[in-house]
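The data blocks that follow each hold one structure.
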Structure 1
Amino acid sequence: MTTSPSPLSITSPADILSYVPHALGFVPFESLVVMTMTGRRVGATLRVDLPKADGNAAAFADGVCSFLSSDDTADGSLMMLYTAAGWERPDDPPYGTVVKALGSALEAAGLHLRDGWLVSPSTWRDYFCADPQCCPWPGHPLEVVADSALNAELIYEGSSFAPSVDAAVHLAAAAAPVPQTTANVALARAEYAALCEGRWLEAGQFRATVELWEAVIDLPLPLECREKPDVAGFLLASLGSKTIRDFLLVSSCLGLGSAVRGARACALLEERYPAASPVVPALGSLRRNGGVRDTSVWDAPSSRADALQLSDLLSGNYEGAIIWSRVDAVHALLTGLSPVSTGEGKAALCSMLAWIEFARGRGSRACVHLAEAEEAAPDYRLARLLSELISRGGMPAWARKRSSAWAPPHRQAG
């Protein structure tokens with residue numbers, strides 16, 4: 001489920017249908033898409049897989065409404081059904097039982113279903129209209145959607161979408177330059193993993209590791225790996241520590257100070273400073289203006305509330321604000337590291353990318369990353385737990401509210 005910030009003009013059903021793939025970033029397949037409406041303004045856009053033929057239509061409809069009901073400003077909704085299922089007779093549309101249950105559930109939730117359309121691989125038509133005068137059979141060609149004024153406006157503004165969710169995820173990875181030194185990065189990762197074994201959570205080593213991550217967030221991707229494969233190798237090696245991995249997720253969402261206090265409150269760090277100096281590669285000429293500027297975050301007192309906040313954030317129960325600009329920067333960094341990661345490092349990185357997409361409310365993209373994690377290291381625990389959570393329809397508390405949900409970078413339809 002995604003929300004968007006500023007308005008666009010919608011004047012026709014073709015405009016609405018052209019907006020959907022821009023909102024999602026990909027063309028839906030065998031999917032139900034529901035948009036909330038406040039007056040004539042679009043709110044949240046939700047995509048879910050269509051249910052199986054023998055599924056419980058009422059339960060499915062209630063589940064859809066449970067996601068949308070958090071948009072407490074909405075007073076209506078629109079529905080788009082993307083399917084290759086045949087529509088043989090005008091009065092017998094596909095998924096009729098499901099749509100009827102959905103309409104009743106939306107009405108009960110105060111989100112009156114104003115209109116709906118079915119989109120097949122070649123045509124689209126009004127789902128509720130059987131009048132051949134305004135809704136000719138079997139439907140309008142999809143070219144009408146591609147030629148809509150809104151689609152042209154969105155493309156002019158730089159918005160684009162992929163033909164599928166898998167393509168959308170892989171397109172993002174392909175956008176980052178692919179280093180030609182994967183073997184060198186893998187070698188550096190193995191060396192740093194051996195050097196830091198058992199030391200990642202020592203106070204000095206932990207701080208040096210985190211500060212390197214902080215510094216590289218602002219660097220051009222992919223960390224100039226041809227010149228500095230040791231930097232990429234060190235970062236990937238550090239993800240072998242589950243504490244550092246989870247700390248980075250919390251830090252990306254709430255900031256470094258909150259993550260440090262939470263880790264300390266949960267007693268995740270070894271509060272000792274060994275005689276040996278921390279092991280960390282030098283950024284040298286790669287350093288820009290990144291790094292940790294406020295060193296006081298490492299000495300700030302922590303409390304039980306900090307521990308609860310860390311736990312709630314990782315489990316998706318946190319209800320406060322997320323620093324989305326920082327999350328997006330970390331996502332870009334991890335995406336840039338993806339081409340040079342292998343094995344368990346790849347599984348950790350893909351699981352983190354999946355968690356970020358989960359945090360954004362984009363479960364479909366999260367599942368693509370989880371499949372990559374499974375391929376890299378079968379039964380990687382974080383990937384398995386996150387997969388189970390998403391399969392049960394889990395969505396973070398912050399993603400259910402317009403005020404705190406992630407918004408893609410294009411404008412909102414209204």
Structure 2
Amino acid sequence: MIDLRLLREDPDRVRASQRARGEDVALVDALLSADERRRSSGVRFDELRAEQKQLGKLIPKATGDEKAELLKKAGQLAADVKAADAERDAADAETQELLLQLGNLVHPDVPVGGEEDFVTLETHGTIRDFGAEGFEPKDHLELGTLLGAIDVERGAKVSGSRFYFLTGVGALLELALVNAAIAQATAAGFTPMLTPALVRPQSMAGTGFLGQAAQDVYHLDNDDLYLVGTSEVPLAAYHMDEILDADRLPLRYAGFSPCFRREAGSHGKDTRGIFRVHQFDKVEMFSYVAPEDSEAEHRRLLEWEKQWLSSLELPFRVIDVASADLGASAARKFDCEAWIPTQGKYRELTSTSDCTEFQSRRLQIRVRDGKQVKPLATLNGTLCAVPRTIVAILENHQQADGSVYVPPVLRPYLGGREVLEPVAK
């Protein structure tokens with residue numbers, strides 16, 4: 001959530017942010033009104049309580065009619081205090097409810113607009129000309145079938161649409177990607193983490209995934225637990241309700257977990273293969289830093305993502321995501337999109353978001369710097385979303401005979417294989 005003091009001091013900035021996100025600007029005024037009622041009712045309660053305490057000191061000293069009058073006044077005052085307390089609690093609850101509906105403040109450099117209004121910042125690598133090489137590229141599902149690596153038919157039989165099995169070299173390729181990604185993250189100073197896949201509501205809400213993203217989340221009603229769509233959630237909640245010493249920052253974690261997404265609203269999109277699925281594994285980077293360091297850390301996370309995709313020898317571009325396409329928690333987001341030959345376009349493989357103090361305020365994570373205690377900044381960055389990375393590797397590194405070139409960074413985790421060969425039928 002944002003700082004209420006900032007809302008009071010610069011409401012136009014918050015309105016502009018809401019407008020850029022394509023969200024309801026009227027929410028800002030409703031929140032300002034609720035906050036004013038919360039503060040005024042709090043003052044009223046404090047005044048009545050002070051009067052009540054003062055009266056309590058006078059009653060024991062009074063006698064006769066005076067005491068009777070004071071007792072009558074005390075009774076009325078008690079009712080007034082109770083009413084003021086209820087009014088304060090109601091105004092506070094309304095303020096908190098409205099505050100949780102408000103997205104993070106959009107960074108001033110973010111391009112304004114919808115999904116297609118991003119700005120391309122960089123391009124890397126060379127897109128192969130398969131025509132010049134003399135063959136038509138196969139898509140990842142056809143290649144995965146030839147390699148004995150992907151089985152979506154049995155995935156659908158067992159679990160339904162958008163589920164799959166990785167088999168043989170497909171399973172080995174996933175393990176190689178995860179090990180190589182964790183090795184890079186560890187070398188960069190991240191602490192490897194295996195995180196829970198089920199979290200409590202306060203963890204999910206605290207990271208901002210029960211607002212606009214709630215329709216994409218799986219909920220276990222009987223247990224009131226949520227399946228995570230990313231290990232960002234447990235990594236963000238890891239230090240929930242804690243005060244961290246400033247000299248411990250930055251804290252960097254690399255979480256590996258299964259991820260579950262309903263893919264609500266994606267009916268008919270990417271139904272072939274394993275690009276858009278309900279369950280997948282992912283390596284996620286997560287940073288806790290001082291607020292003034294968040295922009296620099298955001299660039300660092302992006303550099304680590306670029307390093308990873310470059311090590312896989314994939315052609316990709318970096319985009320500055322437009323304002324209306326940001327998640328509720330992100331002030332700014334960069335995506336790295338790899339070229340997918342059979343689609344003839346770039347598709348998202350990794351992203352990194354600067355969430356500034358938005359999540360830490362919700363999760364009550366603070367930093368102690370000298371005598372000052374204040375919220376810190378959190379950031380996240382996908383290092384390897386496994387299925388999409390497999391899609392990009394198979395399609396970009398395929399050979400005419402259906403085999404697939406293995407980038408050197410993965411070979412130590414694939415028994416030294418330089419090529420993945422089609423299986424005999």
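Computed from the coordinates by the stated procedures, all read-outs in this text should not be read as laboratory data. Keep in mind it's a predicted model, so treat the numbers as computed, not measured. Cβ atoms are built from the backbone, for glycine too; each structure is taken alone.
For which of the structures 1, 2 does the calculation of FRET efficiency 1/(1 + (r/R0)^6) of positions 110 and 310 (r between Cβ atoms, R0 = 35 Å, to 0.05) return 0.90?
Source structure for this number: 2.
Here is a further query. Using percent of Cα pairs over 29 Å apart, single out the structure from 1, 2 with the greatest value.
Largest one: structure 2.
Same structure, new question: Starting from the value 15.8: which structure in 1, 2 was mean count of other Cβ atoms within 10 Å over residues 182-189 calculated from?
Attributed to the structure labelled 2.
Starting from the value 22.0: which structure in 1, 2 was mean count of other Cβ atoms within 10 Å over residues 30-37 calculated from?
1
Shifting gears a bit: Match the computed value 14.8 of mean count of other Cβ atoms within 10 Å over residues 78-85 to one of the structures 1, 2, and report its label.
The correct label is 2.
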